[in-house]
Structure 1
Amino acid sequence: MKAHCKTGGAARHLSGADTVLAGIIKRVGPCALPLKPARGGYFAALVESIVYQQLNGKAAATIFDRFRGIYPPGKFPAPEEIARTPDARLRAAGLSKQKLSYIKDLSEKTAAGQLNFAAFPKMSDEDIVKELSSVKGIGRWTAEMFLIFTLARPDVLPAGDYGFKTAVMKAYRLKKLPDAKKLEQLSANWRPHRSAATWYLWQSLK
């Protein structure tokens with residue numbers, strides 16, 4: 001697995017390939033994306049990502065803590081445990097009816113072996129997106145965040161992420177939010193470090 005930007009290689013490549021990014025990188029400093037993929041914990045990461053969907057960080061963290069509090073401390077609850085948990089108990093933790101259905105679907109599919117997590121390290125980005133998208137409530141955006149932050153994949157371009165598109169529009173002085181085609185054109189020279197480029201552009205909004 002290729003390393004992310006903590007090695008400095010991604011930052012050097014991006015700075016040499018794109019003058020706009022060079023300025024952002026100089027201002028932001030070292031990148032904080034994961035250097036190596038997580039060892040397992042894929043199910044837990046996906047449950048957490050569903051909880052955090054469309055919520056601010058503080059509210060999502062509170063709900064996630066309440067969710068964890070349903071189960072014994074320590075190891076993350078197994079898919080089978082979550083699948084067996086009464087809906088009312090999960091709703092009491094603050095999960096919406098919709099997110100509850102997503103987490104239950106993820107738990108049931110994982111328990112049934114329909115998600116082949118063991119094969120993920122050897123699968124292509126696109127194949128992982130397709131497999132994860134079979135779960136209710138997990139679309140391309142959630143799958144791409146999983147690729148970037150859990151699997152440490154170095155060349156992900158989340159063309160549907162609003163924050164990323166806003167950052168590109170501001171940094172490159174575009175008149176409107178870029179579509180996927182425009183982003184592909186702009187990012188051609190960022191390869192194979194588009195995950196790092198995305199992170200730097202997110203940071204440029206702060």
Structure 2
Amino acid sequence: MNILKKIFFVSLFSLSSLSFTEVSLSGNVALTTDYVWRGMTQNDGDPSISGGFDLEDDSGFYLGVWAANVSGGTSSIELDGYLGYSGSFNDDSGYDIGFIAYTYPDNDALDFEELYLTIDFYGAYVSYYNGVDTAPNYAEVGYSVDAGPGSFSISYGDYENTGENYLVGYEFPAGDFTLGFYYSDFNSDAGAASDQDGGFFTISY
């Protein structure tokens with residue numbers, strides 16, 4: 001939990017020079033039939049609820065926290081803290097750079113951190129997550145396109161010394177909510193016995 005304290009104090013220092021009229025606060029909550037992260041279930045295939053809060057300044061600086069219930073015998077909750085900066089090159093491209101800490105309050109041995117950079121252009125994006133210390137690196141490319149009332153997306157990711165994952169999904173608005181249907185496939189470096197695949201559904205607000 002020490003890393004979350006560092007994020008909190010760095011964030012307070014950064015926001016101290018900003019007027020409150022420039023900062024916006026938003027929240028989010030979601031329910032999913034399975035919490036899938038980089039192709040791997042984090043909740044043994046069971047439903048998971050998640051939520052978080054974000055503070056964002058007009059300049060592009062942001063910070064936030066996010067939590068979800070997880071299972072698998074090693075932890076019962078994931079609590080993430082992050083901060084970063086995002087901006088645009090033009091109307092069709094932009095960037096996002098930042099730091100994220102993944103923490104597990106009931107099992108500190110699982111904690112790790114990453115630095116990340118995302119470049120997006122004309123519906124496509126490239127993301128790279130650099131693991132801090134001994135944490136593995138992760139790279140992902142994807143593309144999203146408007147389709148009917150919602151959007152269709154596809155992505156491919158490579159998690160160092162872990163495996164590769166593919167994800168296809170379709171999201172669409174339903175009043176104040178967003179509904180998403182996804183199919184994920186994970187090919188493990190450990191062999192076929194550790195592969196995972198399946199569909200899941202998410203409703204978020």
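Determine which structure produced the value -16000 for helix-only ellipticity at 222 nm (-39500 (n - 2.57) for each DSSP H run of 4 or more, over all residues; to 500), calculated from the coordinates; the candidates are 1, 2.
Going label by label, the one that fits is 1.
Starting from the value 0.70: which structure in 1, 2 was FRET efficiency 1/(1 + (r/R0)^6) of positions 97 and 169 (r between Cβ atoms, R0 = 41 Å, to 0.05) calculated from?
Working through the options, I get structure 1.
Suppose you compute distance in nm of label points 7 Å out along Cα→Cβ at positions 89 and 145 for every structure in 1, 2: which one lands on 2.1?
Working: 1: 2.6; 2: 2.1.
Derived from the structure labelled 2.
With relative contact order in percent (Cα under 8 Å, 6 or more apart) coming out at 29, pick the structure among 1, 2 it was computed from.
Details: 1: 29; 2: 14.
Clearly, the read-out refers to 1.
Taken together, the values in this text are just the output of simple stated rules run on the coordinates, not laboratory data. These figures come from a predicted structure and were not determined experimentally. Cβ atoms are built from the backbone, for glycine too; each structure is taken alone.
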